[in-house]
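Several structures are given next for inspection.
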Structure 1
Amino acid sequence: MHDFAVIGLGAIGGATAAELVRRGHSVVGFDRYTPPHTMGSAHSDTRMIREAWYRGSPYMPLVRDACRRWADLERTSGRTLLRTAGALMMGPEDGRVFAGSPLRDAARPDAGDILLSVEEVVERFPWLRPDPGTVTIYEPGAAVLSLEACLEATLEAAGGARGARGAEGAEGAELRFDEPAIAWSALASGVRVRTERGEYPARRLAIAAGAWTPQLLPGLSLPLEVERTVQYWFEPAGAHADALAEGPAWVWELEREGTWYGFPPSARGLKAGMHFQAGRGTDVERVDREVGASETEDLRRLFARYAPGVAGALRHASVCLYTNTPDENFIVDRHPEHSGVVIFAGGSGHAFKFAPTLGSLMADLLTDEPVPRDLPPFSLDRFR
């Protein structure tokens with residue numbers, strides 16, 4: 001019998017397995033595909049990690065801890081996982097990003113944050129064309145994470161196969177890819193996970209299955225909504241293509257269209273897409289994974305207005321799934337009826353950057369270690 005089983009080996013489940021192995025425990029993990037894959041949330045090339053967005057919120061200790069853990073993993077793995085590129089947070093003063101939040105007041109010159117006028121944005125980043133009245137915080141120290149490399153390094157730290165050596169020389173986890181967990185049950189001696197290939201006993205269980213979570217926890221009626229999003233990669237174009245590659249990334253709330261984001265071009269291209277749009281709810285088993293021409297044209301219209309001439313030919317487009325909670329905060333908690341089962345759910349489009357920290361918190365709950373008192377409100381109780 002393994003000490004722990006982990007269902008879902010994406011960013012959070014993989015980090016949980018790696019942390020448990022680092023602590024010397026035996027682990028078996030399951031994923032319905034072989035990560036990194038394009039069927040869930042942990043894919044699409046790049047993610048941002050930044051502080052200014054979280055200043056004044058309970059997430060601030062988590063983002064700082066995650067930055068440290070990613071840097072440690074980069075050093076021990078020998079992979080390039082993150083690079084400093086800077087980030088812009090943009091939107092109308094009375095919009096969702098700034099109104100009613102401490103974000104604007106949290107801009108700290110001593111931390112390197114810069115509050116920019118519209119004219120200053122255009123002067124510094126001449127490929128951008130903000131509307132009058134747009135508020136912008138520039139965080140030069142923000143970084144871009146290389147998503148697939150981060151996930152591969154995390155799974156390597158877990159050991160990757162029976163008999164491999166994981167982090168700090170512990171015996172590696174048994175990671176069973178392309179073997180979806182069908183169901184689990186609580187027993188007097190622990191838990192049992194059932195797949196199409198067999199049954200696997202363990203003392204305790206972590207569930208971090210992303211958009212498939214409701215299927216594994218049908219009795220809890222979790223308030224989760226699966227949202228279909230699309231990422232696009234364009235050929236960088238125009239007079240500023242070389243400068244664009246240096247950064248920054250941006251998250252830009254527009255008054256009618258939603259929240260638009262973009263990344264400095266990688267080898268895959270200039271990545272952009274929309275973050276949170278109403279009406280994109282879906283079902284994980286029936287999601288439309290084809291990207292229509294009209295969707296691409298909608299994004300091109302944004303480029304034409306706000307970053308003209310930057311996006312050339314479309315290289316690639318890929319569907320990604322958010323799993324959202326009503327308050328956009330995560331769920332990290334024990335199962336209310338089975339204390340040996342710990343749940344991560346509701347990444348809400350911003351969990352990846354926190355993966356090593358959330359994996360450590362999951363491991364704390366699984367091993368009955370004390371969790372920080374300033375942990376944000378991740379409890380299931382808030383939905384009762």
Structure 2
Amino acid sequence: MDIPFLNLVAAHDPLSAELNEAAARVIASGWYIHGNECRAFEEDWARFLDAKHAVGVSNGLDALILSLKALGVGEGAEVIVPSNTYVATALAVTHVGARPVFVEPCLDTYNIDPRRIEAAINERTRAIMPVHLYGQAAEMTEIMAIAARHGLFVVEDNAQAQGATHKGQKTGTFGHCNGTSFYPGKNLGALGDAGAVSTNDPDLARKVRVLGNYGSQKKYYNEVIGYNNRLDEMQAALLRVKLPHLNDWTAQRQAIASAYLEGLSGVGDLVLPATHADSSHVYHLFVIRTKRRDELAEHLKQEGIGTLVHYPIPPHLQACYADLGFKRGDFPLAEEIADTALSLPIWPGMEREQTDVVIQAMVRFFNS
């Protein structure tokens with residue numbers, strides 16, 4: 001039985017008629033940028049998050065860039081980011097002219113460790129950008145308290161944790177201005193690139209909207225130097241079809257994760273995902289760790305099971321950040337995760353039989 005790492009068709013097939021109808025509606029409307037579909041999706045997304053405002057944008061990276069720009073974070077500033085994250089988090093900081101300052105994660109949850117943040121704060125620090133990595137909410141009450149003590153902004157990178165909560169509050173609503181991605185593989189994915197900014201501050205929402213629309217509120221009247229970072233109507237319409245199913249898809253992901261946690265407990269040297277007592281996990285990824293990662297991945301490949309490594313090179317060791325002067329050993333926890341982490345198949349529509357095949361293949365590997 002071949003089991004892909006990700007199967008988007010399994011979730012899309014039951015919605016094909018609705019998706020086709022939404023696409024046809026947009027085509028027939030003759031309006032393809034910043035129209036009724038985009039406005040309706042922004043309202044739907046804000047309502048889902050329990051946020052006051054949402055602004056649709058072109059992708060997740062642009063959502064983070066626009067959030068920082070709206071907060072006035074720029075040249076000469078420093079922004080604290082996790083050492084263990086996808087490089088886009090750091091890229092957003094660099095794109096506004098600021099410097100990313102890496103802070104190590106908790107080794108059990110993989111999220112930035114609040115207890116390490118204050119040591120990285122100095123007079124140039126302007127913001128903290130926590131990432132809700134792999135689908136688990138970061139410890140936001142502690143992070144917000146640190147930010148308040150030091151007069152810092154918080155920008156949540158919520159690309160992987162749509163619908164996750166910390167102490168009952170959804171991610172994407174703690175920070176001053178927050179970004180998410182609707183890249184197709186996300187828990188709520190478009191059929192192309194898309195993203196959104198969420199905030200409870202109407203002025204920040206207006207700034208993000210203006211910055212992402214050429215610096216303009218009124219066509220041909222440009223208030224600031226802006227960008228073209230708009231969410232198009234087609235993606236907004238397709239996201240509107242998919243959003244009502246997100247809670248059910250999350251429940252499916254959590255059921256698959258529960259099966260993995262039960263079936264792989266005590267197997268070999270596997271380190272299984274742990275969830276913080278105050279947080280929920282929506283399992284964008286199910287990440288295990290083992291010193292035999294590469295051998296295991298090859299074994300599963302030979303058995304027709306897809307896996308991926310998220311992420312093989314931490315940001316501080318990427319070639320694009322060579323100018324920061326970091327070397328191997330500077331952030332040992334991020335490096336350990338990069339060297340040992342492996343993501344197993346998990347997607348809505350995945351059958352229990354498929355989950356069992358993955359578990360059995362892994363048990364055989366460690367028992368051989």
Structure 3
Amino acid sequence: MRVALDASAVPERVAGAGRYVTEIARRLPDAGTELVLVTRRGDAARWREWSPHADVVSLVPSGRVPRLVFEAWRLGRSTVARGVTVWHGPHYTMPRHGTTPAVVTIHDLTYFTHPQFHERAKAVFFRRAISYAVSHARVLICVSDFTANQLRELFPQHAPIVVAPHGVDLERFTPVHERTANAAPVAPYVLFLGTIEPRKGLSTLLGAFAEVARAWPDVELWIAGQAGWGRDPIEALDRHAARSRIRRLGFVNEVELPDLLRRARVVAYPSFAEGFGLPVLEAMASGAPVVTSSGTVMADVAGDAAILCPPGDEDALARALISALRLSDDERRAVAIRARARSERYTWASSVERHLAAYELASRS
């Protein structure tokens with residue numbers, strides 16, 4: 001089967017949904033798929049490095065608006081689209097014209113359920129894009145049962161759904177590694193990993209850390225992630241009671257990330273809503289204690305391997321973090337074993353298998 005994967009929305013610094021696209025792109029050719037990666041013009045080199053057995057076609061213009069217009073009106077009629085069995089739009093959108101069967105990935109429904117956590121224009125656009133894909137795609141891929149169930153509630157009439165959860169590289173994300181064992185000691189730290197935007201709950205974490213810092217005079221808060229949109233809560237650090245113990249790391253590349261996770265005293269991911277919550281899974285695979293939000297997909301992913309608290313509750317988050325920091329060495333080892341076992345349920349190989357099933361279904365529909 002020849003599949004076109006639209007990688008044109010993946011930015012230079014890969015995070016979030018972009019990580020999903022790169023992981024799938026790396027593995028599809030080895031799973032027997034003839035993969036065509038459709039990229040922005042001038043963006044072929046990194047994709048050839050990431051997926052050397054794929055055909056890379058640099059076709060799409062740069063810039064969000066030109067890219068989306070090109071996708072909607074011209075991409076579906078392109079020679080590339082006509083020459084494949086299935087077209088895969090991995091980020092909510094799909095061409096509006098063309099006859100190639102389309103598979104579309106729906107990561108989350110927060111544009112409908114939590115529009116306040118998105119830029120208004122972006123929320124309007126993606127609500128329309130999702131509504132179109134639900135009725136025009138041959139198959140929808142949801143990255144979790146949580147998202148699939150929300151989609152069914154919001155859209156009683158929809159294309160067939162295949163659930164393909166994200167995976168984790170269990171060889172890179174490990175509880176023990178030579179690099180960590182030989183590293184210089186650092187102060188104990190709580191690690192936050194994610195794009196800096198309102199949905200991620202960073203303001204709640206900063207509020208909770210004030211209490212944590214009073215209880216633990218040597219603990220630090222490390223914030224990893226690139227800027228997103230909205231008012232950056234880091235701007236308020238000058239007024240934070242523990243400002244000298246908060247580090248802004250910025251974007252962390254995939255080489256440095258596993259070590260950062262496994263050395264954390266606790267990983268805090270207090271997001272209000274996600275489609276999957278990949279940092280939680282990668283932290284568990286790394287053996288780190290995790291604190292995340294109850295009533296969310298992260299709670300589903302973590303099971304009993306994380307401490308849960310209500311999203312937006314500073315006091316509850318502070319108590320959860322203090323509880324994780326108080327774990328003895330033996331308790332931490334037990335948590336690491338349980339978390340690692342939970343993470344092993346999720347592999348990129350399994351995700352690729354589900355994608356192949358979606359492509360096969362679309363080709364027969």
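Read the figures in this text as sums done on the coordinates, not as results from a lab. Fair warning: this is a prediction, and the values are worked out from it, not measured in the lab. Cβ atoms are built from the backbone, for glycine too; each structure is taken alone.
In terms of distance in nm of label points 7 Å out along Cα→Cβ at positions 115 and 203, which of structures 1, 2, 3 is highest?
Largest value of distance in nm of label points 7 Å out along Cα→Cβ at positions 115 and 203: 1.
I would also like to ask the following. A value of 2.7 was computed for distance in nm of label points 7 Å out along Cα→Cβ at positions 11 and 331; which of 1, 2, 3 is the source structure?
Only structure 2 yields this read-out.
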